[in-house]
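Below, each structure is written out as structure tokens.
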Structure P
Amino acid sequence: MWNLLIFYILMLDRFYGMNKYYGKGKGSLWEGKKCAIIATHGYDALYAAEPFETGIKRLCEHSKLDYLGMYSVRDEDDLASFQTAEAIYGAKRFARLILSKL
């Protein structure tokens, strides 16, 4: 548990540093950058990926990042889950969407 807690503290420290809401020099170091999520999950998407996506959306709003979207695939059968026609098509469609927003 402590190892995980340290990870979260370090991650939040990095976000805090990138936003630079402290000290004399103000201004975000990553404002306007684009952010997208590619995720895998074991549970259904609403239960597993939606809370994570909500957190990233809030981070983007707070940090003034441009959130582009999320693509996720449920891992049900190890590697086979990611090799279905639906998963491959979805990944390609998401890649095209991201490229169109750059």
Structure Q
Amino acid sequence: SDYTMMTANRMKLFAHYDKMRILEWLTLNGRQNVTEIVNGTGLEQLKVSQFLKKLRDDGFVTADKLGRFVFYNITDGVHKTCIQCIHKRYDSLTDKSCF
């Protein structure tokens, strides 16, 4: 069904380590520009910019321009809830290898 396909496509993002690092960084630190995300995650600037475009196109992050900077944040709603649920589940485990 369409729902199953859409869900599977959205969930693929959670299997991508670097995209999850960006989402985790934004979850912990809130609104950030590309330079702040690069410094916080240690990822290359080009990759961060490419991943942010994909995350924005998929509705996971919003982008707001302020002066010459673009600030990114986790989209409120289902995207933020999914990330928080994953984070909460991981934090609740005594043995993190069970995750």
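Laboratory data are not the source of any read-out in this text; all were calculated from the coordinates shown. Small disclaimer: the values here were computed from a predicted structure and weren't measured. Cβ atoms are built from the backbone, for glycine too; each structure is taken alone.
Among the shown structures P, Q, from which was the value -19000 of helix-only ellipticity at 222 nm (-39500 (n - 2.57) for each DSSP H run of 4 or more, over all residues; to 500) calculated?
Only structure Q yields this read-out.
One of P, Q was used to compute distance in nm of label points 7 Å out along Cα→Cβ at positions 16 and 48, and the answer was 1.7. Which one was it?
Q
Tell me which of P, Q gives -0.87, -1.11, -1.15 when you compute log10 I(q)/I(0) by the Debye sum over Cα atoms at q = 0.16, 0.20, 0.21 Å⁻¹.
It was calculated from structure P.
Between P, Q, which one scores greatest on Kirkwood radius over Cα pairs in Å, for residues 24-63 alone?
Once Kirkwood radius over Cα pairs in Å, for residues 24-63 alone is tallied for P, Q, the winner is P.
To test your reading of the models, identify which of P, Q gives 0.9 for distance in nm of label points 7 Å out along Cα→Cβ at positions 32 and 72 when calculated.
Derived from the structure labelled Q.
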